[in-house]
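Visitor: Each structure below is given as structure tokens.
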Structure 1
Amino acid sequence: MAPKFGTSGLRGLVTELTDALVTDYTRAFISACPQGEAVHVGWDLRPSSPAIAETVIAAIRAAGLTAIREGALPTPALALASMGAGNSAIMITGSHIPADRNGLKFYVPHGEIAKEDEAAILDRLGRDQPATEKPGSEIPGTDSAARYIARYVDGFGADALAGLRIGVYQHSSVARDILVTAVEAMGATAVPLARSDVFIPVDTEAVDPETRKTLQGWCTEHGLDAVISTDGDADRPMLSDETGTLIPGDVLGALTARLLGARILCTPVSANTMVDAMPEFDSIHRTKIGSPFVIAAMEAARDADPAAKVVGYEPNGGFLLGFTTTGPAGPIAPLATRDCLLPIVAPLVAAKQAGTALSGLVAQLPARFTAADRVAEVPTDRSRAFIDRLADDPAARAEFFSDFAPVEQIDRTDGLRLTFPSGEIVHLRPSGNAPECRCYAEASTPERAQALVARYLAALRTELA
């Protein structure tokens, strides 16, 4: 499959991310978008990332700009560094997808690229770029990881997690050492687990049963209060409770928003609807799936009210803070990109403040449960054609969803999301950045939500084979 570009960046097989293609996209980004005085460059731990980074840095310098070599660094830490300096950034990462694929994420000085930036970059691809008389320089990044950690230690305090034993599933996350340092700096005892020299693609929305069982075993073996981790580039969190049961990303988002005093939530249509029943929030804005759409909704809320206490989050757990809030120890400034550490720390702190385990904190929320998984290696056009047929053809839809009574509500904001008279929800959607067809479900028990996903994943595999 040829590399694909969108607001989530460029993604493709490593064999197809040639030096010429990477250079072309880098130069197009530089030509099309504001850059500030330099471009910060970071990368994840997949084997192909350092070499791609060298190509990106060479292209930046050839354009006459300064390249700031940040090295292996979480995406939110890179964004924090570049935005704090008023500069742009390029992250080399394939996020949660396998190591045979990689990509580029682009940041302008105020945050992630938007749809208009995407269009401008595509318009400049393949063009001859102006020659530069003098190549730009290259300088190292300074203390970007330390500043990222300090953001949370300063906001929550050096004893925020005191007394907790926290397992850190390190695998090949670029944040694996940062997670250990951060929780220890907030008073916890960190227990590093399963560090890997081989890249492991971790999708925080679709954690496999074997990993879930492993988390449970670790909690019992080590007497843990939680296990934490991230995806490959660390813009998506993973957090389990003291039993090793994973807490979904949209639940982490709701808990984090509540602790931080947010009043307006911007979240994709696929996120858990329990927030509709939570009195702490004044309004919930549902968007298409993807952080650019969440960011656009947050910006609209701030345009309507510059003092709006607005946040965004996704079911994958990525959390975006849109206002300056006050943590237990100090202020926490906005960060308009998906972050992993805030939705890990905030629920742990909230549970500690409530004098309960994480499972007890989650049990107090409205009883709505989600599940998600995907059929991999399915061309996007095939998934989209099938889902469009279900949406447009009532007979096909009734046959595919024959377990249910007639649909009560159809939502086509992003894919096909169906609400049934029972209150249960099934949502089908082609992935925007990988050859996958995703299935989401929501029900009144976690077992029922998982059963719905299993049922319709099996049906999707039959239809899309």
Structure 2
Amino acid sequence: MSTIEATLNSKKQQAKQYVKDVYHATEQRNPHETEFLQAVKEIVDSLIPVLARQPQYMESGILERLLEPEKVVSFRVPWVDDHGRVQVNRGYRVQFNSALGPYKGGLRFHPTVNQSIVKFLGFEQIFKNSLTGQLIGGGKGGSDFDPKGKSDMEVMRFCQSFMSELYQHIGPDTDVPAGDVGVSAREIGYLFGQYKKLRGQFEAGVLTGKGLEYGGSLARTEATGYGLVYFVREMLQDKGLDFNGKTVVVSGSGNVSIYAIEKAMEFGARVVACSDSDGCIYDENGINLDTVKKLKETGNERISAYTEKHPNAQYLEDCTQIWTIPCDIALPCATQNEIDEKTAKTLLNNGVKAVGEGANMPSTLEAVNVFVDQDILFAPAKAANAGGVAVSALEMAQNGSKHMWSFEEVDTRLQEIMKGIYQNSIQAASDYGTPDNLVAGANIAGFMKVADAMIAQGVI
């Protein structure tokens, strides 16, 4: 072994030990936060080549600082239901890193929300936001409140109580929340109205995902689903492939899923399945998207009702069965960890050629390893589903300029951003010895921009 090789090997071993020590300390400090630790493990392991080559990141304690949120807010949210009973939920806002700009990340209202989930989402958001090239930091928030089955008045009272605490911690140049699971235009409207009342002024840039009437952006609803397909298209084209004629399965049936289906179909794909938390539908002839939209966007019905309009379609009561349906391209757009190692192997055995993550961390670490080890084209969430936050940042820009762009202008910018994310991720993967590995590439490209900004700004 040459002296140069020995030196490089020594630096890599030092970086490995550093990552191991930092992760162990994080694990000790957050012993029960499994989702957060999963996200941390996936990212820090992929940074070893960067740390070995650029030891200033270790010397500056970048990982230690990056893994600890700048601020975590947890608060009580009391509200009164339609029967006059007092209900109490728990609210969260994690302001993770502001090196690149104000904290930016959605609010999730779902019974499973806890501090671990909010921290995992906020941590991922740092890298996702960095990849967009926009000046936005990473944050996330939410509550264990479940809007499902609640009346509009109940949702309004909850949102007003939630914002009565949150408003103290956010602002157009401080922290800009948006929607996520369980937080749609209705919830954003109630939240914005209460913020406006409490602040006594109209600050359009404090929330994104707003209605078009009061500062929202065209194409925001479609952005995450469209962006996912734009990213996967870049990945496919790099290997001489495309969506045309491919069989596609998309989990979920919310905004991300619906608009991923729409754009994939526009590119010539045959989308044969989608799902909700109760089950999934399989339509061999191709999903009728108009029916899905009517069920989910206007009727708020379960996906099982699809078979009433299309009796030749099959309904499977277990939503996880969607991944047993053979496909060329799988787009998991439902929730975290919906694809485990066994499911990944089923997809592999059924001939899947590409996987694009539309949800946040929908694949376990073991599942990701299956895809990467078997050379399946794999688009990780922090890169592939960044379209939503990218257009949120464009909404902030429009609010700042007090000018509204056309749908076509926003969509064109979105395509450019997703193409840039792909190119930067694939280049970073190549530069640091993991060619074609977009998981490593996205982590590295997102990390370096944040790390350099943190070094430039000093220890704060």
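Visitor: Match the computed value 0.95 of FRET efficiency 1/(1 + (r/R0)^6) of positions 167 and 343 (r between Cβ atoms, R0 = 30 Å, to 0.05) to one of the structures 1, 2, and report its label. Spell out each step's value before the answer.
Guide: On the way: 1: 0.95; 2: 0.15.
Corresponding structure: 1.
Visitor: For which of the structures 1, 2 does the calculation of helix-only ellipticity at 222 nm (-39500 (n - 2.57) for each DSSP H run of 4 or more, over all residues; to 500) return -15000? Spell out each step's value before the answer.
Guide: Values: 1: -11500; 2: -15000.
Considering all the candidates, the number was obtained from 2.
Readers should treat all values here as calculations from the given coordinates under stated rules, not as data from a laboratory. Not measured: the values here are computed from a predicted model. Cβ atoms are built from the backbone, for glycine too; each structure is taken alone.
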